[in-house]
Structure 1
């Protein structure tokens, strides 16, 4: 079965066409795409910017990798090292060559009003003023609310409920999924390299994957992955106005209360509960069966079966003890 992709790469390019930092200027290795450390193959370029991803770097099958002097030692000998000062900036420039139109969300020119193609979706129930892109698939008994836009190649399963004023792009959605009014799914994330004169946007070529029985409350925003995917696991429910940044992976059977924010590339385990207005910083690992109190700020990894509270979030007993001590001081 072919993998569903939403952005097609240009190229292939010779490695020395992509970067001025290759030590062998005459290298004629052809690079087909740029992918994550885990997914890159022998014809792909990847990037390695943090020791946090050391285990993935050791096992990568990439032909070449953009990295730093301190990190190149962890890459396989077979992988060509492209040593740079700023990994993300160098990666962003190469991404722009492969995907020149993925740094902004340009309008989908293939959109057609649903009533003109309703014969293709005979078992789907449409509201009014709905626009559908080319190669969209929608399962039987799915309801799509008025003023909703579903862009090209999106896949939606059976028995789903899509609310009013919803935008879905770059997404693969399972069965029995509920997406309430006003949600934005698969939009470009907040990724750019800050420069003195003009910020350089980081292209987002990944997807959003919503597994079966996921529910998104009203006005949630789920950003697509930058190079990998943003994923929400089975039977996970999000309350209203939750924001998930690019590459977040949220496990199954989670309950996320209103106005929670997830920064990019954090991984959250199964059976996690998060109270309203809590925030999770980027590139963190939150274990299984974790509970995070409302209004908390999570700035470091949390192990399995832990309850935390406060800013910065600490184990509940420590939070309560600190509160008692502060009370005595008054």
Structure 2
């Protein structure tokens, strides 16, 4: 073998493209692409409740109940009474009662109508600009390349109404209660998300199993989960959010409780003192508000943690070679 041929073979063994040619020439098979290992736990998830968190009142009170001529206070009292009397789930009860009353008034409401009603749902100050402001903050502060920020909504409210709100497009995914509409115009609950049921969707985000047709019960090692709980912040407003706050914080994530500006904050104080949330603040989502600043503090901690874990990952890899 000549020196020139030896050099050519040496280059083929060390340069990716010539090596691929050598493999094809000798085996007839395409070479496997070289996978460069990367640290991929860089997705940050901000998860929000809706009623009382992003919007001051339950979404049904802005549009649906006025449309069928129902007083909100009387409606919720009746729904709660029926739930107690029948031993039924409160969420299924209210979803059934809404349509029963609409039918009694001769008012037909389908999916398209519910979506249209979402346009009139009120939002707290700054909610519409919040997503761009927070996204910009993460871009400016992230020192680790490839950090991604996602916003999720997990709500007991109606997905159909949420679909029509001005902020629907800002969420990576929305998990909410919804109806099943059929050809005979007899809608019934397709999915009901209870207070404790919300936690399922936190694990779906954590495991990257957001297709609701797929089970999340199969074991997945922690290091295989794409969105660690330590990269999550949950936003809620009261008792209905306690299970989600507890699960998020127990697994290394964070929680923030909000309350209407200038109004009773006792529930948030109670959650804070009980260790259910890291911070609480008025539901003012404008840049520079207490909520904005406290969220940014937690984001700084998450971004620093991502950098630390990435450096540890690199050191571990280098120590094995």
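Couple of notes before you dig in:
- When mean count of other Cβ atoms within 10 Å over residues 110-117 is computed across structures 1, 2, the figure 17.1 traces back to 2.
- Label whose coordinates, when distance in nm of label points 7 Å out along Cα→Cβ at positions 86 and 310 is calculated, return 3.7 (choices 1, 2): 1
- Taking Rg/Rh (Cα atoms, Kirkwood Rh), for residues 38-165 alone as the criterion, the top-ranked structure out of 1, 2 is 1, with the highest value.
- Of the structures 1, 2, the one that 15.5, 56 was derived from, the read-out being Rg and Dmax of the Cα atoms in Å, for residues 142-253 alone: 2
- Winner on relative contact order in percent (Cα under 8 Å, 6 or more apart) once structures 1, 2 are ranked, highest first: 2
- Structure from which 21.3 was derived, Kirkwood radius over Cα pairs in Å, options 1, 2: 1
- At a computed 21.5 (mean count of other Cβ atoms within 10 Å over residues 214-221), which of 1, 2: 1
- Looking across 1, 2, the calculation of helix-only ellipticity at 222 nm (-39500 (n - 2.57) for each DSSP H run of 4 or more, over all residues; to 500) that yields -3000 traces back to 1.
Throughout, read-outs are computed from the coordinates displayed, never taken from laboratory work. All values derive from a computational prediction rather than experimental measurement. Cβ atoms are built from the backbone, for glycine too; each structure is taken alone.
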